[in-house]
Structure P
Amino acid sequence: MEVKKVVLAYSGGLDTSVIIDWLKKKYDCEVIAFSAELGQGEEDYESIKDRALKIGASKVYIEDLKEEFVSDYIIPAIKANAVYEGKYYLATALGRPLISKRLVAIAKAEGADAIAHGCTGKGNDQVRIEASAYALMPEVKIIAPVRTWEMKSRQEEIEYAKTNNIPISVTKEKIYSIDVNIWGRAIECGVLEDPAIEPPEDIYDLTASIDNAPDKAEYIELEFVKGVPVALNGKKSKLLDIINSLNDIGGKHGIGRLDMIENRLVGIKSREIYEAPAAEIIMKAHKELETLTLDRETLHYKEDVSRRYSELVYYGLWFSPLREALQAFVDETQKNVTGTVRIKLHKGSATCVGRTSEKSLYNYSLATYDPEDKFEHQDSEGFIKIWSLPLKVVAGVKKDE
């Protein structure tokens, strides 16, 4: 493949730092680095820019995409209750299509021949970035050095970096792979690859341990309008600010620690550790509000849609026609998902303890067993006979066998 100019998704970490040098030597090409700010916390982007330029990048794009990430990716995921395999809130998976979208846009603007990334050959992110890029720019060339270069381990990459004077921030003693954005934090590698070992406490950054969490519970109220959080404890705020606040509040109480054996798209199982305080609180509150405002058939069907939607996001098919079609269904279901949910935070658990809505389908006079009961009990006899009729017919046939 002949390449003169490449746009690299650059995190500033070990893989992508080595990749800048490797691309220049392999293809004798110009490398443009792109870093996306998706809410990684106290990331020093000036340092990242300086590092990329020092290694050999000709230009560095640093873009703050937090608002777009929230409005175009996190909000749709909240509405859809997008949780992969019942645990993973898809933080990394939601960020990749946005990163890919910007990679393609920069490549077009710069007249680049290709885009590149630092994903491994057995991970999910390679699929998410490349599938998204092909959906947006079918003719794009993609280079994935970690899939093809001679280095077979992170230890070898560290040695390459030292040999070629590439500044890095990892060591052989503490060698975790970490990805962070506003919606969550993912940790893997090292001792975590043994699913029998309890994760060491030093891998966590957003959440307190249960032992160190406050003994006293804290109550919060989260208000939604049409499926979107709009206020925390009565204070109207942008969702970005609500997420940041809930990451702090929930993290203090140890909310959102997740340890799972996950089924990757490429067919292997992997042990993944996640921290997602805000995501866990918001998703639980949203689902509770839906139980109050969606009719039974829509609520049950949406559970199936949510599972499929989550798989599509996890599998890198954000820009697929099916995900967009499912989004249209999801958005329709959210018209009456408006109200307030009260959540109790205590020692790692976020528990709904109350929910209210002007769009509530809960009817006290039908639900109560008190004297105010308006339910027509005698109607149930005829209903049960008709409902059970197919069972009676089948039973009659079996009787004759």
Structure Q
Amino acid sequence: MSTQLCIFEDSAVTQLHPLVYTRPVCDLRCGVLTLREKIVHAYAEMPLALRVRPYLAPLVREQHRGASVNESLGEECLLINGRVLVNAAFRTAVAPEGPDLVYVSGGVPVAARLSGRNLRAALDPETVFLDLTEFTGIERQELSATLISYPWDLVAHNGDQIRADLEILAPRAGSPRAGTVYQGAHLLGSENIWIGEGSKVKPGVVLDAEEGPIVIGRNVTIFPNATIEGPAAIGDNSKIKIGAKIYEGTTIGPLCKVGGEVEASIIHAASNKQHDGFLGHAYLGMWVNLGADTNNSDLKNNYGAVRVIINGESVNSGSMFVGLTMGDHSKSGINTMFNTGTVVGVSSNVFGAGFPPKYVPSFSWGGAEGLTTYDPARALEVARRVMQRRDRVLSAAGEAVLREVFAMTRAERQGAGIE
């Protein structure tokens, strides 16, 4: 029987709220690929298993058909923490074969090679998160690894990960420029530019890859006079609007429409920021829509480290630059202003004059003048409409996840005086 690859979550996943309310941590994006895609590439020969929070399991099974999700494993397994940025060095250090061993980085288990009784003990059906306490009695080895601990870590590593992911993708891509580049477009550092099949780069576009690669997926349209500065990545079927300014360190996932000014940000997938306005050092989830002239601050006037509210506590990011973190299905109205390090949960609708609170709980409605609860029935109806516009369907499993998030975040809303 072949050794199985199992990607697991640990308790620190909660530090990545609201982005992981609706997905396993390994499905977060950093660079061109998700964390899961990097792991699977490194261990491509191994059958895949995923161990996720129970309420996510039906949706994850739907999204990752062919993977074992929260099911029993065989007699041998290589477990990898879904928060790890796996690279070639990690793959060399952590081999599928060998004696049972736990690999630890800074006191955190990043991988474990287990078999038989050790495997069954660690993967007790009642255990949601795997931490060091689950690996008692097994030899440990220290390993240098990069772990994603907070949303701003994804943004901080994004530029370097675009470069690293290109090394994975380039050998598979065939011609580096399978799309159409119209006369009047300007490609600087053209050897570092990849344009997928069916994509169009219109006249007046500037693709500047002199400081880092630009990866453009399939069936992407870059409208006239847009500028993209590498390292940057644009996902399949996305549209970059007329005159857009996309600066270094930015990833725009598949099925997005983006305009205005974007710097060092990740837009996960299927989200819109079509109009003018600044988005910097931000992470937007899926099915997000930012209204015209929405802006976020990513730098304090005193140039100090930005503090961000995570699980009800103010956390020092240690970074001078932190912008907006916004969960899936949330929206902003026109002229919305987000302060430095603002967090908006899942399925919230933010609008009105002034700065809204720096933490807007999931399923909130309103802004600076006050918040009320966004009725989940109304929120689900909007989600269905939004997804239908992209020929997608909100499945029963997806709806169940959103209803669970509403229930899970009730205490947050009550603490903020919303319910």
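Values in this text are rule-based calculations from the coordinates and carry no lab data. For clarity, every value in this text was computed on a predicted model and none was experimentally measured. Cβ atoms are built from the backbone, for glycine too; each structure is taken alone.
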task: Could you tell me which structure in P, Q was used to calculate Rg and Dmax of the Cα atoms in Å as 21.3, 65?
output: Q
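Of structures P, Q, which gives -13000 when helix-only ellipticity at 222 nm (-39500 (n - 2.57) for each DSSP H run of 4 or more, over all residues; to 500) is computed from the coordinates? Walk me through the intermediate numbers first.
Values: P: -13000; Q: -6000.
The correct label is P.
Looking at structures P, Q, which one was log10 I(q)/I(0) by the Debye sum over Cα atoms at q = 0.15, 0.18, 0.26 Å⁻¹, for residues 241-288 alone calculated from, given that it came out as -0.48, -0.62, -0.87?
On the way: P: -0.48, -0.62, -0.87; Q: -0.29, -0.42, -0.92.
Value -0.48, -0.62, -0.87 for log10 I(q)/I(0) by the Debye sum over Cα atoms at q = 0.15, 0.18, 0.26 Å⁻¹, for residues 241-288 alone corresponds to P out of P, Q.
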task: Tell me which of P, Q gives 10 when you compute relative contact order in percent (Cα under 8 Å, 6 or more apart).
output: Q
- prompt: Just checking, which of P, Q has the largest value of mean count of other Cβ atoms within 10 Å over residues 161-168?
  reply: Q
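Of the structures labelled P, Q, which one yields 5.2 when distance in nm of label points 7 Å out along Cα→Cβ at positions 209 and 297 is computed from its coordinates?
Numbers: P: 5.2; Q: 3.8.
The read-out comes from structure P.
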